[in-house]
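Okay, got some structures for you below.
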Structure 1
């Protein structure tokens with residue numbers, strides 16, 4: 001057999017394998033076939049490195065059982081009872097959330113929403129500075145820049161005081177974080193672990209998986225999560241994209257327990273140290289909510305280690321039960337086809353469906369893939385807006401002014417199926433209304449897209465958008 005015949009045989013076998021393995025996911029199948037025909041043997045190597053199932057997918061019940069066994073937990077909040085009139089008509093969503101959620105609804109003594117990084121970083125540094133027992137930090141991206149060094153110096157100082165400081169950084173998101181800085185942190189007593197380091201993820205065929213969560217917990221009493229990483233670009237110091245609009249939450253009270261448990265589960269994955277059931281990380285009295293200012297929310301983690309595709313189910317479930325309006329903010333809109341169908345069907349049924357995306361994107365391919373979906377949405381009656389005052393990185397879905405979700409998940413297939421994500425489903429009217437007011441403020445800083453603009457696109461622009469859409473499962 002000649003080398004040419006052998007290479008042809010390998011190519012044909014690879015095509016057959018893709019057809020068999022990816023038949024249940026048409027978009028991924030199309031993307032791999034396109035890449036294979038364009039760059040045959042590079043694509044074959046990439047497929048066998050990246051396209052590998054994460055592994056065990058039975059974690060949801062185990063996490064739920066472990067969390068519910070914590071002795072400090074109060075009885076779960078029941079938003080469907082306390083908000084019975086307002087949440088009437090969402091029975092299907094309630095049933096679905098009950099099946100996919102790891103954590104029950106909890107009450108927070110307070111919940112503060114940050115739309116800009118300045119106040120978030122200020123409060124974060126203050127809370128970490130007051131910590132007396134432990135600080136748990138987890139970010140997808142952690143920069144070695146101005147704000148990054150402020151956080152690092154504070155963490156080193158707290159570790160020197162005897163505070164337990166643990167940090168998780170994603171292997172891909174924080175790939176450029178200097179090894180010398182890691183040595184400084186560990187040398188000062190900060191415990192640092194990388195979630196799926198690059199070489200390990202290649203060797204174990206998990207290069208496609210990222211931990212996209214952003215979590216900070218101080219003494220188990222207050223916590224932060226949302227879309228903001230640690231980097232000066234969040235403070236508007238990136239000249240290319242300008243001001244940065246995002247959404248971050250600070251919570252206190254019993255709801256922090258679920259945030260803490262999520263971090264400690266990830267800590268066990270990266271370090272092998274199981275602290276997730278140790279009561280000292282869930283301080284007693286934290287769940288005693290005040291009579292005023294209470295917020296009911298439900299933390300929903302998702303990831304390739306869980307049997308349920310929780311984030312996809314959450315987004316699709318919310319869209320399917322909407323009765324009057326759907327407001328979506330996402331920096332990357334590369335949805336699965338059923339999400340597209342749900343949005344188009346809602347708009348065609350007379351619902352007020354609005355989608356807010358960046359006017360200036362930090363990723364050219366993602367913007368092209370996003371634009372490839374817009375013409376269909378506009379034709380169905382969805383109103384689409386491009387944010388003009390810098391870059392919008394916020395991620396939220398608001399349904400009927402009654403229920404909302406915010407967190408780390410974008411409306412794209414990576415967040416749905418590959419990333420470790422964390423969102424909160426928010427039930428309290430005042431918080432949902434605050435998120436909706438912010439959405440309306442963002443629209444005032446945006447430009448509505450029109451059919452006319454898309455009719456003026458050149459064939460080359462359409463070809464680029466189509467190509468990006470076909471390759472979208474890779475980014």
Structure 2
């Protein structure tokens with residue numbers, strides 16, 4: 001749990017430090033975003049290979065190597081003298097951190113007896129869910145109080161503790177035997193090309209204006225060819241690096257698809273709310289992080305309760321309740337305006353945080369219930385990969401919706417601000433008179449009034465674009481309800497749980 005918490009925290013803790021990193025390393029903000037992209041790409045490539053790596057080198061050995069590599073890379077990230085060096089060590093950090101989540105899941109599934117797995121995973125999930133909430137707050141505080149380099153240095157003592165505890169308490173089960181069979185180099189190469197190109201395309205798409213950019217078109221072609229060839233290769237080779245045959249279980253396939261959508265919606269909203277607070281409402285980074293804390297609080301309160309309810313209520317019902325409650329929170333977000341205050345965010349975030357508990361624990365219980373223990377490492381790797389891909393698609397989608405819908409609403413709203421509209425003319429005259437009263441000459445006052453009205457139109461259009469994005473995610477979430485009917489009821493009360 002410690003090593004996984006550290007890795008999940010690192011996916012968000014760096015975000016608020018990017019402007020400081022760019023300034024310190026003499027880079028532009030766009031160049032600094034490669035510190036995020038490089039980490040995500042390396043992370044996504046390693047994730048699906050984790051099960052194969054654990055079977056080849058041993059799960060405990062791989063976990064210790066991952067923790068040690070992640071900790072060491074964190075030190076060198078903080079020590080980086082320039083941006084290229086930082087990006088290189090972020091790639092190493094992402095590659096070594098990619099296996100931490102599926103490895104820790106697989107280990108915990110074996111430690112607890114079936115009747116206790118729901119409760120154990122519910123408490124363990126607190127770290128997984130709360131870490132992304134704490135990331136912006138912790139990152140902002142460390143950057144403001146000390147330096148952006150401490151965002152990376154903070155991992156060193158945590159990594160050392162995780163390494164010592166792993167050495168002392170973690171042991172490989174008897175069916176994990178180090179195998180020395182052939183290596184699927186073709187599969188590995190196609191995975192790197194397909195997943196790498198897809199991740200970069202999603203991360204840079206909006207910045208490059210999507211398919212109007214030759215760079216994005218090339219990435220899209222590489223991703224499509226690479227992933228299609230990868231699937232064909234893995235289904236036909238004798239020793240696949242990623243065993244896709246696990247999708248033969250109907251419940252697992254439906255659950256993975258639902259987890260992909262879950263990543264899409266929840267991570268998209270994790271980007272939207274802080275962005276609204278900082279760019280539209282003027283909140284500083286630390287205060288925006290504090291406003292987001294009720295979501296973590298809701299999860300903190302709901303997770304243990306869901307763990308207890310798992311043995312009393314059919315998991316599919318809890319999952320349906322989670323989708324409905326989360327949709328309710330998005331509906332409330334889609335009706336905000338520029339006069340919002342703290343409590344307008346508090347209630348939807350509490351609802352959303354509570355719904356996360358109702359979603360993740362039952363979903364992972366049902367999804368992984370039919371998977372044999374020998375295949376659980378491979379299954380959790382793919383489960384986490386699809387969650388990450390869903391998150392990347394969600395973040396790319398909401399940023400695109402914001403940009404495009406803001407322009408649409410600006411056109412609609414500005415069409416009403418004309419010399420023929422009495423209300424608009426009255427407001428313009430009132431603002432001009434106010435500028436003149438403040439000491440401006442009539443020509444300057446008129447320009448200032450026009451600028452003020454343009455600013456008002458932009459802000460209202462931006463808020464309406466946020467509402468559209470939240471409404472879109474609510475609809476996507478509600479469309480997932482029928483998938484629950486496809487999933488089979490778990491065979492036992494203590495079925496395997498593998499929280500993302």
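Read the figures in this text as sums done on the coordinates, not as results from a lab. Keep in mind the model is a prediction, meaning the values are calculated, not measured. Cβ atoms are built from the backbone, for glycine too; each structure is taken alone.
Cα Rg over 2.2 N^0.38 Å computed as 0.98: which structure among 1, 2? Derived from 1, not from the others. Taking Cα Rg over 2.2 N^0.38 Å, for residues 105-208 alone as the criterion, the highest value among 1, 2 goes to 2.
For relative contact order in percent (Cα under 8 Å, 6 or more apart), find whichever of 1, 2 sits highest and give me its label. Walk me through the numbers on the way to the answer.
Working: 1: 18; 2: 23.
For this comparison of relative contact order in percent (Cα under 8 Å, 6 or more apart), the top structure is 2.
Which one of 1, 2 has helix-only ellipticity at 222 nm (-39500 (n - 2.57) for each DSSP H run of 4 or more, over all residues; to 500), as calculated from the coordinates, equal to -25500? It was calculated from structure 2.
When FRET efficiency 1/(1 + (r/R0)^6) of positions 393 and 449 (r between Cβ atoms, R0 = 35 Å, to 0.05) is computed for each of 1, 2, the one that comes out at 0.95 is 1. Ranked by FRET efficiency 1/(1 + (r/R0)^6) of positions 225 and 353 (r between Cβ atoms, R0 = 41 Å, to 0.05), structures 1, 2 are led by 1, which has the greatest value. Given that P(r) over Cα pairs in 5 Å bins from 0, in percent, for residues 217-264 alone, derived from a single structure, equals 5, 18, 16, 20, 25, 13, 3, 0, which label among 1, 2 identifies that structure? Going label by label, the one that fits is 2.
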